[in-house]
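These are the structures in question, set out in turn.
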Structure 1
Amino acid sequence: MAVDAQPRRGRRAPVLAERWTRIDGVRVFYRESPEPPDAPAMMHVHGFGLSGRYLLPTAEQLHTEFHTLVPDLPGFGRSGRARGGLDVRDLADAAARFLDDRGIDRVTLVGNSMGCPVICEFAHHHGDRLERAVLVSPAGGLHNQPLTRAMLQLARDGGREPGSLIGVAAPDYLRFGVASTARMFRSLTRYPSLERLLELDVPALVVIGDRDPLMPSRERIEEVLQRIDSAVLVVTVGGAAHAINFSHPRELAHLIRSFTADRPIADDPSAPGSAHVIEIHRGKRHPRARES
């Protein structure tokens with residue numbers, strides 16, 4: 001049962017309503033379109049150690065076009081912790097139960113970083129409920145191992161993100177804690193990210209920043225995908241690093257609109273001079289672009 005959260009003193013009025021519910025006995029905090037429109041459901045899934053707060057710039061761009069939900073998954077952000085901790089499979093199942101709680105049967109999922117393996121696992125076990133997948137800066141593969149390498153990549157990325165991200169991310173990382181970081185990283189390193197991605201039967205958009213130190217090179221990505229028959233569309237965003245949902249919300253929202261409508265991938269005409277987007281791969285099983 002949803003309960004609206006009280007606004008925090010000194011904060012601007014939220015675009016999305018802030019609410020609480022309870023999933024498997026755990027209090028879960030989430031944001032939702034104030035009056036859910038009669039529109040397709042879209043849920044945004046956050047990354048490693050973070051809450052859904054840094055996803056709001058993109059989610060708010062889309063909230064009038066989709067029934068928009070941005071939860072803090074159990075164990076993250078303002079939500080409570082599940083007994084025994086969570087791994088990628090647990091988070092995917094928790095996402096499904098959250099959607100049950102909200103009465104949503106089918107959904108488009110938009111994830112960043114760790115949220116992408118969670119979406120792929122959701123597709124593996126709850127595939128009949130997934131309309132489309134948007135995977136922004138997917139993390140968790142061999143390129144991010146071992147932990148020391150991932151930490152160095154994150155440190156390099158920090159210098160490439162907007163300074164305002166620190167104020168959003170730092171409290172989330174502190175709340176998540178060292179022990180949870182170690183457990184979650186082990187789960188990610190064991191997760192078959194590439195295999196699950198290529199199993200996707202629904203149209204999938206992969207968005208990569210060309211300055212993201214956590215991602216393999218564009219050449220390596222193209223080399224892998226060209227050998228495989230997939231439903232994946234891969235797009236790069238010029239000038240972006242890892243947290244594209246926060247740093248480039250207008251560009252990403254425009255990409256998501258184009259993807260969900262099967263329109264050609266192109267720069268947002270309403271944002272001249274901003275980052276360029278380039279389609280670098282369209283899998284054989286991905287829908288062809290329809291001219292508007």
Structure 2
Amino acid sequence: MSAADPKTPPVIAFIGGGNMAGALIGGLRKSGHPAASIRVVEPWDEQRARLAEQFGVDAKPAPDDSLAGAAMLVWAVKPQSFGEAAAACAAHASNALHLSVMAGIRSDAIARAMRTERVVRSMPNTPALIGQGIAGLYARPAVTAAERGDVERLLAPTGQTLWVEREDDLDAVTALSGSGPAYVFYFIEAMTEAAREMGLSEAQGRALAMQTFAGATALAQQSSEPPAVLRERVTSKGGTTFAALESMREAGVREAIVRAIRAAQRRAAELGATFG
């Protein structure tokens with residue numbers, strides 16, 4: 001991360017110490033960032049104790065002057081808690097770059113609350129907890145290229161990043177990748193149910209379904225061909241895959257998936273209007 005003195009690691013402060021904050025703190029610690037240069041504000045006693053024990057970081061129940069030297073403030077509270085948290089932090093973090101991993105809070109709201117235009121919004125997803133996530137990112141115009149790089153380096157241990165030029169595009173990111181793991185889990189549930197109906201055990205069905213998803217995704221990532229071509233290659237006319245895909249086509253599965261993702265996009269926009 002950018003710093004006036006490269007020998008002095010910049011202070012990074014987290015407002016909220018939940019799972020996503022924990023994933024980012026863990027990534028910082030693994031990359032060699034010292035615990036002494038990490039601050040956490042977390043009101044729950046058990047969560048503070050867990051963070052202190054797991055990462056050795058300074059976790060406090062409320063913001064104080066220790067935030068004043070933070071180079072970056074990471075917002076990781078629930079959207080409905082942002083207003084109260086921002087009011088408590090505003091006096092202590094006027095010089096920081098602000099990175100939000102909150103759902104539904106627009107950058108305008110953060111900029112107003114913290115009296116700064118240096119705000120980046122991120123929409124991560126839960127595979128970030130094992131370093132396999134992807135986060136959509138939007139930066140307000142005042143954020144410099146170097147600060148974008150700082151954000152990318154902070155998020156790197158959690159997976160990939162993808163910048164969008166319009167903040168509204170984060171609603172689409174939310175619908176696709178933010179909510180997306182649930183769609184995959186839902187499909188795995190259905191495949192496991194089918195396995196039971198066909199006489200396999202639940203453990204067998206789950207193993208087959210999960211590895212099929214993992215393998216197919218890895219193949220798609222390594223291939224230069226689009227998914228449609230890969231699908232066609234395993235679909236012989238009149239064969240088993242053909243029968244399954246025809247059943248899905250007749251049931252309107254593709255259209256249902258598109259409708260579902262658009263519903264998630266609309267809901268993301270509604271939450272943004274409500275909270276941010």
Structure 3
Amino acid sequence: MTASSQPVFRFAPSPNGRLHLGHAYSALINRTLADETGGRLLLRIEDIDRVRCTPALEAAMIGDLDWLGVRFDPPLRRQSEHFDTYRALLDRLVEMNIAYPAFLSRGALSTRIAEAEAGGQPWPRDPDGAPIYPPDDKHLDAKERRTRIAAGEPFAWRLDMEAALKTTGTRLTWRENGKGPGNETGLIAADPMAWGDVVLARSDTPTSYHLSVVADDAAQKISHVVRGQDLFHATAVHRLLQVLLGLPEPQYRHHALVRDATGRKLSKSDNDTALAALRDSGSTPSDIRSQLGVG
């Protein structure tokens with residue numbers, strides 16, 4: 001197997017809390033698949049949120065993975081060290097006239113939604129249940145945009161989804177090697193329009209999850225993206241950005257989520273599922289692997 005054909009996987013947690021069983025499951029699956037295919041597994045630290053992500057939590061996270069026995073190949077990539085890369089990609093989208101500054105605050109948006117729904121008009125929402133951003137700001141003229149930005153008004157850069165899809169001029173798909181939340185598999189028709197005008201960056205952070213993840217996968221030469229089903233529908237946005245920016249398309253495999261007894265997806269706020277808490281209660285790495293059904 002040549003270096004260029006060697007599969008490359010990645011595990012990409014955010015150091016904004018302690019790792020739980022769901023993270024352990026994803027890390028172990030990636031490690032297993034990398035071993036089975038003679039591939040490499042890279043660790044990416046998704047720390048664009050410089051308030052919630054801290055060096056202490058990063059160190060704890062890496063310690064948990066080391067205790068679990070998940071080994072990674074170098075080099076480690078921290079998103080906070082690559083803001084210039086993301087900014088350059090954002091600039092390209094702005095130059096293509098498919099990204100615009102959006103000034104409506106979360107509070108103002110919440111008020112508009114409440115007023116609309118109080119009047120019996122349901123507000124459209126994306127696959128995650130978040131409200132779709134209204135189209136007002138994309139119609140502002142260039143002078144007003146410059147004036148408001150110069151005045152220091154907070155804003156976010158959003159992708160003009162309709163214009164972006166017209167720019168691609170192609171039907172977007174991806175090959176699903178796992179299963180989506182509705183058991184979708186095989187060739188999947190991507191529907192980025194369902195997300196509305198997604199955030200690409202904010203005035204204080206030159207990237208977002210969507211933009212940074214496609215940039216990082218390309219930079220790290222990731223060939224296989226293996227992640228939870230909660231990100232299945234977001235793949236549509238990632239495929240769109242890959243086409244717009246001329247980035248390679250990885251293979252995708254979405255796996256089932258680890259849930260609690262009520263069927264709820266685990267979160268970092270649930271300390272009873274944190275690896276550190278389980279370790280302190282006497283669990284061993286072998287116990288964790290057995291519980292998750294990953295050898």
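Any read-out appearing in this document is the output of simple, stated calculations on the displayed coordinates, not a laboratory observation. Note that this is a predicted model, so its numbers are computed, not measured.
Points worth noting:
- Of the structures 1, 2, 3, the one that 21.7, 70 was derived from, the read-out being Rg and Dmax of the Cα atoms in Å: 2
- If percent of Cα pairs over 22 Å apart, for residues 94-237 alone is computed and equals 53, the structure in 1, 2, 3: 2
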